[in-house]
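There are structures below to look over.
All of the numbers you see were taken from the coordinates with simple rules; none came from a lab. Quick caveat: nothing in here was measured; it's all calculated off a predicted structure. Cβ atoms are built from the backbone, for glycine too; each structure is taken alone.
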Structure I
Amino acid sequence: MGVVKVHIDVATPKHPEASIMIIYTGGTIGMVLDEDSRHLVPFNFSQILQKVPELKQYQYMLTVVSIEPAIDSSNVSIADWMMMVRLIEENYDAYDGFVILHGTDTMAYSASAVSYMLENLQKPVIFTGAQVPIGRVRTDARENLITALQIAATKVEGESAVPEVCIFFHNLLLRGNRAKKVESTQFSAFKSENHPALAKAGINIDYNCTAIMPHTGRPLKVHYDMDYRVAILKLFPGITPYVVKSILTSPELRGVVLETYGAGNAPTTPWLLELLSEAIGRDILILNVSQCDEGRVDQGHYETSRYLLEMGVIGGADITTEAAITKLMFVLGQQLPQSKTKELLMKDLRGEITLL
């Protein structure tokens with residue numbers, strides 16, 4: 001994998017309003033139609049002013065880092081998250097903000113993972129992408145990119161307006177570890193059901209200051225240790241012991257996100273409770289997450305979740321599956337004692353859950 005860096009002098013400003021690094025990892029936003037083959041190919045970002053001439057109106061100094069070859073978001077891995085984080089760490093002091101162009105399919109996973117890996121973040125890291133390539137006439141790419149850059153450049157009393165990892169898409173700025181992709185054919189691809197939008201872009205960009213993480217004032221701390229030995233087990237009516245056992249007895253498994261019904265409810269079938277209990281007895285951490293997009297896990301509220309609480313399943317509150325699986329990777333990667341690991345899973349680390 002290679003990295004190509006291009007410096008872009010948007011309007012030749014002597015005193016730019018902001019310096020922003022754009023990291024293009026891949027995805028629809030950076031594709032154009034090749035006239036010869038008639039196939040979509042990665043866009044040459046040195047020509048970005050030709051495709052997005054509106055950028056000339058802004059006094060920004062831009063640096064575009066393109067990952068080569070471009071990554072289809074379906075192929076994104078932990079190694080790719082580490083690459084993104086390393087680019088941010090190495091350039092953190094030189095830029096006011098970072099915009100990561102990424103495919104939409106796994107953007108919520110990547111934004112969640114990066115949010116955990118960047119502790120005490122004081123600058124915006126904004127993921128964005130597009131449903132339609134930048135080379136098409138009816139594209140959402142230009143608007144998403146321009147607004148993401150505006151937000152990354154915005155400061156309030158000398159400090160970044162949004163010092164956290166976010167997703168900007170179709171007029172909404174969402175906390176990265178609260179977002180889910182909900183549409184594959186509409187421009188409004190992402191929602192955040194359990195946390196309000198951080199900003200809405202209309203004629204102006206209106207910031208919801210009470211929903212934005214505060215500045216910590218502490219230096220950036222970067223984490224690279226992520227544990228891949230995790231799995232997602234989604235319950236469904238008719239699930240068999242064979243399916244559950246095949247996941248819970250996977251070699252080297254250390255953590256499972258258990259997708260349950262409603263407020264964290266699961267069948268009380270003896271074989272299921274026995275398999276879950278045996279897994280916990282082998283020090284496998286099980287994090288209970290609701291299959292509902294809205295609402296939260298409340299273990300013990302119903303009889304069908306009391307058994308999970310008593311055996312030691314960890315309640316995930318209102319966390320998304322994307323934020324839960326990446327949180328498991330992050331927390332397990334710290335190689336802490338079991339009791340401390342459980343404590344971190346129940347704790348709000350980067351605004352990913354609401355504690356009552």
Structure II
Amino acid sequence: VFAAEDRLGTWRHLLVVVRSARRIFVAKTLASLTVILLLMAGLAVSGAVGGLLAVGNQPLAGLDGHLLAPSDAAVKVLLAWVAVLAPTLALAGIGLLGSVTLGRSPMGLLLPAVVALAMQLAQMLPLPLVVRLALPGYAFIAWNGLFTDPGQVGPLLIGVAVSLAWALTATVLAYVLFLRRDFTDLGYDGSGRRAVTAGLLPLAGLLAVSAAVIAPATGVSGSGIEQDKVQRSLATAFAHLYRMQTEQLHRPAVTEAQLRVTAACDKGSDRVAAQGPGNDWRCVVSWHLPGVEATGTAVYQLDVTSDGRFVADGDGPKEVNGYFLVRTPEGDAPNPLWQFDGNVELLPTSKG
């Protein structure tokens with residue numbers, strides 16, 4: 001939006017007509033923001049319409065196994081789209097900063113895509129949770145917490161706040177650099193030194209300050225993925241889904257309080273600390289049925305990612321989670337306990 005004027009050499013003509021660099025900056029920023037908002041609205045609407053056409057108006061299983069009514073799911077999906085608007089604005093601010101700073105260099109156009117890719121790669125690495133929370137890219141995945149009960153909104157709110165701080169900082173830096181630019185220099189082709197001192201260093205400082213503030217405020221350390229959290233999340237999801245399977249099979253209804261589901265997990269072996277992401281988590285889930293003395297058990301292999309998402313793969317017994325399908329009076333149906341997703345709450349909670 002700014003670099004195009006450098007490539008066309010039209011800055012002087014534009015300044016003569018408008019006579020205000022401030023007005024030019026505001027107008028171009030609002031124009032780009034309008035396009036971004038329209039594109040995001042189109043994605044949200046097309047996604048919702050496509051989902052309704054493909055699946056229909058049905059309840060949605062959340063990331064802890066509980067069922068959401070269609071109206072409740074629609075509200076949460078809308079909130080998720082609103083939440084990811086914040087990191088999108090952060091990337092837009094970085095795009096403005098690159099367009100202003102790097103002039104007609106093609107790197108100014110590629111900067112938002114490169115930064116977005118780098119941030120998403122960082123979220124896939126086993127970095128400390130504080131560092132990941134301090135990056136605006138975390139808000140792109142933190143909406144998962146909306147689909148649990150109770151909602152895990154702490155990381156989402158932190159991600160949104162950090163993203164808005166990045167968006168404001170990058171836009172202000174772009175504004176200051178734009179007002180200080182000498183438009184009489186026809187050979188201006190961006191400034192690499194200015195890009196570092198006025199662009200990269202302030203954003204790196206913002207990352208450091210954000211991490212320094214988040215660490216004591218949340219009390220989190222390491223990856224945030226700990227044994228007790230994994231066990232609690234797995235037990236909660238299993239209890240929700242066990243009731244779903246009970247209803248499928250038309251067995252006597254049972255409450256989660258009656259089931260008293262617990263989970264015992266380890267990672268790899270006794271020599272490895274039971275914490276952090278990995279695909280070597282192994283858990284044994286136990287539950288009780290009313291009027292039955294024997295304790296039911298089921299084994300699961302867990303693949304836990306660095307953002308707290310996990311896939312629990314059933315490993316027996318076959319009557320509980322050994323098959324993809326279960327035989328119901330109405331016919332075969334997907335077994336909710338065979339394999340399911342879950343979400344570990346990374347921030348400390350009162351339950352801990």
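Taking mean count of other Cβ atoms within 10 Å over residues 143-150 from the coordinates of each of I, II, which one would give 19.0? Going label by label, the one that fits is II.
Here helix-only ellipticity at 222 nm (-39500 (n - 2.57) for each DSSP H run of 4 or more, over all residues; to 500) was calculated and came to -17000; which of the structures I, II was it taken from?
On the way: I: -8000; II: -17000.
Comparing all candidates, it corresponds to II.
Among candidates I, II, the computation of Cα extents along the principal axes in Å that gave 68, 50, 36 used structure I. Out of I, II, which one gives 2.7 for distance in nm of label points 7 Å out along Cα→Cβ at positions 63 and 103 as computed from the coordinates? Here the read-out was taken from I.
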